[in-house]
1. With FRET efficiency 1/(1 + (r/R0)^6) of positions 122 and 170 (r between Cβ atoms, R0 = 30 Å, to 0.05) as the yardstick, tell me which of 1, 2 scores highest.
2. To which of 1, 2 does the computed value 2.3 (distance in nm of label points 7 Å out along Cα→Cβ at positions 10 and 114) belong?
3. Can you rank 1, 2 by mean count of other Cβ atoms within 10 Å over residues 18-25 and just name the one with the largest value?
4. Out of 1, 2, choose the structure whose coordinates give mean count of other Cβ atoms within 10 Å over residues 90-97 equal to 23.0 when calculated.
5. When relative contact order in percent (Cα under 8 Å, 6 or more apart) is computed for each of 1, 2, which one produces 19?
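None of the figures in this text is laboratory data; all of them are computed from the coordinates on show. All values reported here derive from a predicted model rather than from experimental measurement. Cβ atoms are built from the backbone, for glycine too; each structure is taken alone.
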Structure 1
């Protein structure tokens, strides 16, 4: 089984070699990393090429012209991974916020589901202990806001630690997914939910990034709040349990 983890990057020079080493140290057969780099000024893309040589081609990289956004990075990465024969496509951040030791559990659990995600908002999951109350409250409210408006049972609709079966992504209308900030995660989950795909959430501890700066901004948060409402009319043609041909 070929597992490809799609990892968008922008200025992750400090994190990328460390997280690559940690993932491959798990010694999970068939695991590869696809870096989608948005022309990072710090040279992350060039480093990804060097890691590809170091790890016998298990790291590949898509170089993009500039900072084109999280959503398009994942869509491009998903399509490239499928074209390269991946059976399972994962998505995760390069900043160590997603617990690497959970990868094997997520992939194994996927055999019974269409998508499995590491969840902060099911029993056993939690946010970084060092986060102040307001930050935890904002994250929790964002999830409550999106899943309530869209009527989703999924608890962690904004989480980005996900593993998809190839067949699931092939049935998704990826060319219709237009959100390009962190609300991309909400749109993907919403469309998959409308199509009747089976989800499972495994609890994780979501740690703050170890190195570098967060990409989250007020602009991204405002975009997400507005975009959630726009998703309702965008997918009025989809019905729960009806698969696209």
Structure 2
């Protein structure tokens, strides 16, 4: 059994990734800003026979992240697998975007990753085993209009993957990204901020661009995460595993 910490676990992919690891026999810590969301999600997993706890907190806060890892260590043990799924999407034309709207995807996606990895790495290195998995996204590889901050932040996660993988390659810790394409999830104002008409048009247009002719299933993303966290993936590091139905080939 491994201890798996999933950020952005209140809804959609983060919640489903948490469930997949718990149903595979791991102890899962579900993190998001909403206490209600992660506590409810953890309770649902427990009802299914898995082991999970909800641990609310803001990954943009170094103090919150330190508290989350300290509490995880106290209740379950040190984190073996970190899955950083927390993200915020802002849909706004570049010239209309505020500085705060530009910063938000970086704060949640990249600064959140920085805080979480810094908290996780020392004990992973000490044990000579660890898995770090970032949830990137196809827009960070292909680009997308009206999402400059999101695209830049997702591209940054892929770059961070490569940098950390090389720096810590000899420690037994692997660092990889999973990059989903258009996945069939719930969408609403809490997942995408900014101009909702742009959001709607973005996803409508994307549906027609998937070569396999359908949206991806969340289970297909969770399978990629579980593989990268497994013993079999010990020789895989610095990679971006694309789960996008052929939208980007790289």
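1. Numbers: 1: 0.65; 2: 1.00.
Evaluating FRET efficiency 1/(1 + (r/R0)^6) of positions 122 and 170 (r between Cβ atoms, R0 = 30 Å, to 0.05) on every structure, the highest lands on 2.
2. Working: 1: 3.0; 2: 2.3.
Of the structures listed, the value fits 2.
3. Values: 1: 16.6; 2: 21.6.
Checked 1, 2; max of mean count of other Cβ atoms within 10 Å over residues 18-25 sits with 2.
4. Details: 1: 23.0; 2: 15.8.
Traced to structure 1.
5. Details: 1: 23; 2: 19.
Working through the options, I get structure 2.
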